[in-house]
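Several structures are given next for inspection.
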Structure I
Amino acid sequence: MEIKSLDQLRETDERTQRFMPGGLGLDRILTPESAAQFQQELVAGLDLAPDVARGTRQSFDQLRTIYAYGVLCYDIFTIVDGHALLVIEHALRDRFLEFHAGTVTFLRTSDQREFHVDATSYEPIMDFLKTSAGKKSRLRVGAEPATVRFNGMLDGLHRWARVAGLLRGQRNRSHERASMQLRNFVAHPTSAHLLTPVDCVRTMRDLAEFINELWGHPTPDGRLYSAPIERDIVVVAWDDQRGTQAFLADHLGDGYQEGDDKLRCVILRGRFHPGIREMDPGLAHFDSRFENTLFPTDYLWGPGTLAEATDWYAKHQPQPDEVDHFDRVFAIRHDARQLYRPMRADLAAGLEPEDQAGTWRLVRADHPDDALDHVRNLITGDLGCTSEGECPVCHASGLATGPWRELIDPGSVSPEARHQLSVDLRLSDLYARSKPDTPV
């Protein structure tokens, strides 16, 4: 090891200086002062919710503090990234103890005997799990009757957090599994590696979202555990010459151009606000019966002319809202070797008898295509998807399978669903409502 002087230890690492706000600098580098400012700004806004446990907060704040010294030593980014993965288990343990409020109950499967274990710290729990009774017991999730297989390790804590409803999102299950695998690699390394500040900041951002989610605080515009999305009142208009266009309903009546009287349009509540948030790519393919949009979208009015839409909007003044797009429940019909696109469960509850035939599956997924892919894989036998519970190979969970009358409650149809079922509307032919269950 080379012994450096204090002045040498204070020298800026040129590799860090090449990371700039606009990207990687090949021909120029930031000044030491600018590099220090820029790197600290990247992590300064990664804040945890006020009620996050003190120990977890301290571990996370240490990461942010040490990260800044990557300006002097590039290797620090790799060290911080690895330690951030270790904090995942720390956060889960803290949340576990807080959730169970001092006592954890285990249920021995052989005779249903309960064991109450002190949970003011984690050590008594691990001690119990090493006993004969502990090895044959399942953890009761808080005050609920639900139990879960629990070994006290990272995988058991993750399984518990999912059953306890502390983590949202079917797609996030895959990210969580990947994070645990990376954590195990850090804890039991087989080779050396070197990461960039970009890698490290992404890991820390994901960690902050994960921790805040555990304590019930979704992240606004988050990458993983985002807060409920905002939906706007949107007009989708079309004609044979100009195709399909979308704009905010607030612009209705701003003045018509030549040929606008030939446009047909509908009014929807969906994800759309140019320049502020991303547009749902499925809006132009909206279907009043089946789910073609990426985010939940509601039918409000139409089709009709722009003038009629303007009158309706001025009279009713529908308002934007927020909606959680994680863990949605879709109903998917399989009948006469035709596989239908996913429907909202409340829409399926209002179907006429002729549309109820066949086998139905209720699937929990974040997006309709995830649910459809899961059911198709079950039918074809591809990939090894499982029909019940969290699927280990895709972004969906199977809830139930059977005929419509056994799965769907006709009384669950909402007034909004009845309104949407009153029209039979398709804005494009891109998504067929049904296809053969296996490729022809």
Structure II
Amino acid sequence: MLELASSPIGAPLGEACTGFGTDGIRGQVGSLITPLLALQVGYWCGRVLPAERPVLIGMDSRNSGPMLAAALTAGLTAAGREVWNLGLCPTPAVPGTIRRVGAAGGLMVSASHNPPGDNGIKVFGPAGDKIDRTLQAAIEAGLRGDEAATIQTTGLSGPHGCGPAHQREDLLENYREALIASVAGRRLDGCRIVLDLCWGSATACGAEVFQALGADLTVLHGEPDGQRINVSCGSTHLEALRQAVLHSGAQMGFAFDGDADRMMAVDGKGRVVDGDQVLYLWGGELLESGDLPGRLLVATVMSNLGFERAWQARGGLLQRTDVGDQHVHAAMAASGAGLGGEQSGHILSAQHGMSGDGLLTALQVATLIHNGTGSLADWMEASFEPYPQALVNVTVPDRSRRQQWQRCDPLRQAVEQAETAMAGSGRVLVRASGTEPLLRVMVEAAEQQAVDHWSSHLAELAAAHLNRA
């Protein structure tokens, strides 16, 4: 008789697989992201999230999505939870639906802007927010096999039976309706717009909502394709969008990342409109109408110094946070700010639920422009002049060296030298990526020469000293 070894669902996975980064758990499928990990994450989320209500699961278009969603479903139902699977959807559809139906929480299977071979898991709580550090720590403790620590943190009880699972793609209709309602009756009749849907989550409803408002659309990469998601397209590769806008004579174009929680735009002249520009322009509209609490915007340490100084010159206030939309969210909630976001295109609006939503942001920008005077190009003419900025990504596989780069004396001393040399006319930011094995070196200054010199010098030092055997 074949004997099978017992391996309980709550068995530990080890330290390498249990860390939440700045945006959930993310990595290469088959090495870091595996069905076993998803099974365990589902189980411990089921133990930690509030009881007696369903847990939602959504996913982007990656080929590994159905596999991981199935494993998460198995883990959640093994913890006695009822699961509602939304299928292909933008990430913001998950927190929005959590709030709308009163769910216990939700999980999104996506690696955002990462390549097709990666995937990840984002976890949301009952308020539709990304779970806080306490719940993250409780889940991580369970993944490590430390059930006692999880129980101590949450006071949870054991699982009760096996929960049911249901397909609930019908719930996405409410998300589509909420997007259309967000523009308060403004329309896009006759407005020529190009959308780059990135072969990803935005294909679920992106073209549909723009067409419902009357836009004259050109759609790029408009079908879900798990092998091509984010490949030379979307918010991190704007050239295809730019060329389409210029060729078609469109007024504007919008590109989304793989899970459609962020957006980058191009105006009719082919100029890039990033998250800083959106904050400055949309924030300016709210400022003029008296709808911006405290005249305050929230941005991250990556936002351009030119944006900060131009906003202050308009009488506005700017609060900076660490990188990550959860930090922006926390600062907005604490300060009462109405608008915040990241240079990369995550924009959060308190009026619209505080979820980073690329489609919602694009609709707001498009309808404000089309129903106002002028064009997005005119809007850009009234915007700020960004300081020259360079961001260099240095591959540093060793996690401890990457996260503790300040211990590298040559690099730390060079950063101090750069800051002294720029003497208030620029800044340096070095940080470990929370989602990839990269050290990000950012330099911005009033003069391009200083940016080029210090960004290359610091990147070379980082590569040489942090990757030594």
Structure III
Amino acid sequence: MDDVSKDRQSREDHIVSFREKICYGLGDSACNVVYGLCSTLLTFFYTDYVGINAFVVGMVFLVTRLFDGVSDIIMGFITDCTKTKYGKARPWILWMAVPYAITFVLLFLVPPNASQTLQAIYIFVTYNLVNTVVYTALNLPYSTMASLITRDQKSRASTQAWRIFCGPMGKMLVTVSTLPLVRLFGDTQRSWIIVSCIFAAIALILLLVCFFNIEERVVIEAAKNQKVSVGKNLKALFSNQYWAICLGLWGVMVMMSTVSGTITTYYCKYILGNQDLYSPIYAAELIAQSIVVLIVPYFVMRFGKRNLTLAGILLVIAAQLVWMSNPLNVTVAMASAVLRGIGVAPLWACVFPMIADCAEFGQWKTHIRQDGMIFSAASVGSKLGGGLASAGIGLLMNSVGYDGLAAAQNVNALGIIKGICMYAPVVFSVIIAGLCLMYKLDKLYPTVIADLRERDKQGIL
């Protein structure tokens, strides 16, 4: 191996510093400001503060996710074609930081005295602007960095673990503090606008910190002049079976998170009789998840990402059974939340390294390098999962006569809230377990990397 090849391999196998891991993770904290509110409290804001029909909200979310899925594929292709001194993914973090902060605030500026039709149009336009355009152009390249910071499997897993630790911190910031802050500022729509401005400023600062402290290192020389049509890219993508499995894992994971985060708000308000319980219950789950996420990388090389994920998801099922045993007991709800957080931690910690591994597998199998396409197409699952979950909740609650402005709900509405909260996580967990059993890339990965290194020496993909 010549000196140039040795230097390149050394750079690609770089052991990421603790400082860079944290700064990379803060980017996900910023992303989760929007994701956290959109996947949990935004529906509650629209129905209970603006007074918009739950069916309308659900349909807006569903249609938006369909557009969002298409925009992910487009953005993945754009990312792979981007060439700057900062790399192909990293510069998008800088370019989208300010638009991200501005459009986030727009979500809460719904005209309060307008007709339902005009309000629905406003929600549709702003929600699409945030999610389909700005968030996609930010989060997709950010996620793609998972395969570009390093090729070292252990360091990659550790870097992503810190990302998943920091990400929920951003989500917890908004989900736990939003309702208390809203009440502090007057408990009106104006209060939500003030709170969103605070969160937008925090997110902007975190994105800038992330951009200036991370680096792209995995640069495949043979891919620099690679010119592959959209058709060939898609053909290569769909031939990658492990990408398809990860698409499902990410999609169902987000669906489960969205359903739990959204319905727990209503469960606390109408079943447990105290809306304020939402914050400590949700915080308990996120704190447990965040702590365990940091531990997971130490067991990845021994047990494998698939096996850790599978074991954790079985614990999620057990956690739900604990809650079902006494659904009105707050202590039991808190204990279940902690167990559920521990259980989902391996999935959150491993899914992004698994997708990064899929990029290596895809190159190995098809001789086409497509980091952006791999992550964008996998994120379609998350976008559709989140959209279907939000829309499904809205449609189901509307079908049983839920009225967000009413002081009390009818028996059917209470029944659907309780049913979704108790049983949906179990259904999603069973699906995730099935997908895990089909994922066998952990054992194949060393062979894949060894073959790719040999190809790199020969200057071929």
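FYI, it's all coordinate maths here, none of it is from the lab. Just so it is clear, the structure is predicted and the values come from calculations on it, not from any experiment. Cβ atoms are built from the backbone, for glycine too; each structure is taken alone.
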Figure out for me which of the structures I, II, III the number 6.0 belongs to, where distance in nm of label points 7 Å out along Cα→Cβ at positions 79 and 351 was derived from the coordinates. I
Suppose semi-axes √(5λ) of the Cα gyration tensor in Å works out to 38, 24, 19; of I, II, III, which structure was it derived from? III
Ranking I, II, III by mean count of other Cβ atoms within 10 Å over residues 31-38, the structure that comes out highest: III
